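Structures given as structure tokens follow.
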Structure 1
């Protein structure tokens, strides 16, 4: 068995960068815990505060091997900026770089190939208002049609136009995407999108006629969400608990 190179950046980067590394590594471990991963593929990226530099997973590592220190720092072109034995998947970073390029508010972008998001994205009518979870995504949900593997630079402009100001996206035949101002916000947005797809597929599998949620309720969901979150974001409220869970699962992510 080939041992992974042991890296330790704790105390060698700024406090802000280290905290972002810890949060992002925790997010990878939580994705693995929820079985949303895809072997060594798919990516979660995060922008370093005040820069156009990003952290992303090293290519060839499974999500349960990601640590704060072995995350790779890159620019928008995918060029590696720090001293590391690891590389990244340039094709995999294409989607992330496209979004970071036009959405300065998107400090974290999560793109995963879960079977549930692929299945719902591929249905003709997409995500339907069949559960409370769907309401957290529908008011800010975009779609992008499949164009093959995301290696064509010309696709970036179409992806950017399709995303617009939305915070959730279903990529037809491909998977799901969520973004947010923090790692925690992006994680919770993907969680809601994933759960909405799971529930929709379960309802469809039951063979029973579904009762969709009325449009006025959908239109009012943002105001209701603000009441529930008491002025905070979902990520701010839930992420500390998720971070504690990541430590309970394996504190090694924070190395």
Structure 2
């Protein structure tokens, strides 16, 4: 009889632990990790020599990303949060298709010849600041390992700083116009959205470790460009969408006091 009572009590305790409710209240979190931006597929406002706009991919190198979050646990499954994020990365290449009058941008200040035709990479970087409102759904809030999904909307402020030499100049080519550079030093803010998925490990009643994947997209951003020769190539304003994927590891601390132990 005692054995049956002990077994029943142990089973009840196990079910109670697995179904423990999440604590409600405010929390703060920081995340650091890695991001790999998609190239900004941008189209110019002015036409090239072939009568169609420039259509170039502004490709970034992969780099680090960081996020800070302030949130509120509404109930067992739902929480909302305000998130500020930063992503950066050097420009890797600026290239268009073979149908482009000017294929892209090369290293500035380099005179290319038949003997030394290498284009090289333009100088510059692209940085992104996001402010997002997220809603998160915890799938197994009472478990030590808790998967979650979510989505967010907000704004993305992107700064583009690029200097490169036009890879080719449409005829006629003269000594005066053979080398022309393009400068983009501009920023813009646009609507942004993100999709979120991750796993949380409950280290203590108040501290969780979050492994989070984010996909970021949004509306087109506009960046003004200036050619070095006033009478030469002037693509105008480039417009395109900033897309990014990231994986981060973070710490989330719940400010609410832990619940009292069961009797």
Next item on the list: Assuming -0.48, -0.58 is log10 I(q)/I(0) by the Debye sum over Cα atoms at q = 0.10, 0.11 Å⁻¹ as calculated from a single structure, say which of 1, 2 it is.
Entry: 1
Note to self: Looking just at mean count of other Cβ atoms within 10 Å over residues 179-186, which of the labels 1, 2 belongs to the structure with the highest value?
What the structure shows: 1
Next item on the list: Could you figure out which one of 1, 2 the value 4.3 for distance in nm of label points 7 Å out along Cα→Cβ at positions 27 and 43 was computed from?
Entry: 2
Check: Which one of 1, 2 has helix-only ellipticity at 222 nm (-39500 (n - 2.57) for each DSSP H run of 4 or more, over all residues; to 500), as calculated from the coordinates, equal to -2000?
Finding: 2
Checklist line | Among 1, 2, which structure scores highest (criterion: FRET efficiency 1/(1 + (r/R0)^6) of positions 147 and 195 (r between Cβ atoms, R0 = 25 Å, to 0.05)) | finding: 2
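All of the numbers you see were taken from the coordinates with simple rules; none came from a lab. Note that the coordinates shown come from a computational prediction; the quantities given were computed from them, not determined experimentally. Cβ atoms are built from the backbone, for glycine too; each structure is taken alone.
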